[in-house]
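Each structure below is given as structure tokens.
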Structure I
Amino acid sequence: MNYLQWALNDFSILLNIIDEDAKASFRARARNIPAFIEEYGIVASLSFLLAKAEKKNFEKIYKSIIGNQSFNLEDIKGEKKGYAYYASLLVYRIAKIANLISDELFKASKTLEQDFNDKNLVEFLNLLLKYDQEVSSLILPYLNEIKQLSEAFFEEEGGKE
């Protein structure tokens with residue numbers, strides 16, 4: 001697996017769409033969510049991210065990342081935006097690697113991409129729960145690379161280093 005290549009590709013997409021006011025929050029998420037995944041699992045981590053981001057904000061940014069639509073994100077304020085960007089990038093990469101894990105997860109990720117709604121999101125999360133170990137083992141090295149890139153490109157919250 002080329003985790004660095006995945007991270008570079010996805011970070012490039014992120015740089016094209018991320019708002020300046022979300023960079024520090026995204027960096028903070030990149031630093032703490034991998035440990036959260038290791039301790040609580042991928043679904044609990046995504047649930048936490050979605051709760052902090054609010055699902056509607058996640059949906060807007062996810063659709064922007066996959067290229068389906070462009071949204072005005074000015075109405076998303078504060079840290080919520082960083083949580084939404086991080087959750088969106090995480091789901092985007094899981095969808096990209098789903099075919100390496102199982103056909104049913106791959107199909108669910110494609111369904112979510114084509115028709116984003118609550119039912120499809122919950123079905124995707126249910127399958128992630130089923131394949132938590134497999135997904136985590138593939139996604140954690142990638143997230144480490146995302147963390148390194150975030151630390152290199154985005155300032156810490158409060159502008160301190």
Structure II
Amino acid sequence: MADGSALCAHLEGDIGILEAVRSALEAEYQALKAGESVELEQATALKARHLHAYTDRQQHLRELLGPETSLAELIEKLPAQRDSNRRLRASLEALAAECQRLNQRNGQVISSLQSRTRDALDILRHNSLGPTLYADDGHRARSGDSRSLGKA
């Protein structure tokens with residue numbers, strides 16, 4: 001980064017990408033809630049593309065900065081646009097934290113849906129028999145019909 005205005009443009013680009021990630025995360029959440037698999041697949045693919053672009057930009061910036069210089073240090077070294085770059089960096093960090101929170105929320109929804117699906121499959125496979133009962137001879141006895149719902 002040769003000057004503060006170039007860094008400013010870079011940070012604005014990063015913010016734009018993270019805003020797109022946030023939108024994709026919201027679309028992903030809405031699709032999860034509605035059970036819309038096509039929309040979920042589209043939102044997830046869009047999120048992945050934006051995250052890949054963001055990661056590429058961060059890697060490129062890291063290569064430009066070198067291993068010893070942080071973004072905060074670079075901002076302080078470039079007097080032009082310093083205040084703007086500080087604000088942009090703070091906005092970028094807040095947006096990244098929000099995206100992380102939204103992604104965790106979506107992960108929790110997915111985990112809950114997976115758990116419900118497993119429970120339903122267990123019922124259909126007759127794996128969820130309830131409490132174990134014992135016959136008079138001390139051996140396990142099944143309660144109810146031994147056929148699973150899937151075979152009924």
Structure III
Amino acid sequence: MLVTDAAEHGWILGEWNQVSGRHAIFCDEGDSAWFYLTEPGPNGPGCPRVVASVFVCNLVPSPPKLTEVRAWAPGPPPAAEGFAGPDAYLPGLAADEWAVRWSQDGHSGALTHAGRPVAMIVGPEHDLFSRNLVKAGGWGRPWSTAVFRDTFGDTQ
């Protein structure tokens with residue numbers, strides 16, 4: 001973890017990349033879980049400003065209607081009906097099942113669950129992809145195997 005009180009902030013996993021100086025953070029936000037990438041900065045207590053976030057999974061069994069999403073403001077909402085994929089509900093986030101995978105330059109990160117990539121933040125534009133989305137929106141875009149392969153070197 002990057003800070004001593006990481007669990008109090010909902011962090012499940014936090015990792016710092018020595019090449020880029022970026023932090024990748026996987027966080028339980030209550031009703032959904034998100035993967036974050038920061039601007040470059042030093043490792044240690046606290047961390048630099050978050051520059052990108054992508055939806056990982058819902059922690060509530062039924063996705064809300066799109067018209068209900070504003071109720072989660074200012075925090076991140078679960079993916080709504082029509083955006084959340086059929087496997088988007090994933091309760092019981094065990095830290096040992098998750099890992100961060102970095103691009104060679106350390107500026108792109110992917111989150112894996114049981115060895116399978118499920119979310120990624122890619123490139124200088126911070127393109128956002130999640131396996132648990134079926135439609136692009138404020139949560140990110142549906143998964144792209146081609147982008148994953150081009151950025152991380154294989155097709156998992």
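Bear in mind these aren't lab numbers, they're just calculated from the coordinates by the rules spelled out. Owing to the predicted nature of the structure, the values given are computational and were not obtained by experimental measurement. Cβ atoms are built from the backbone, for glycine too; each structure is taken alone.
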Ranked by mean projected area of the Cα convex hull in nm², for residues 84-139 alone, the structure on top of I, II, III with the greatest value is II
Ranked by mean count of other Cβ atoms within 10 Å over residues 28-35, the structure on top of I, II, III with the greatest value is III
Re relative contact order in percent (Cα under 8 Å, 6 or more apart): value 18 computed from one entry in I, II, III; matching entry is structure III
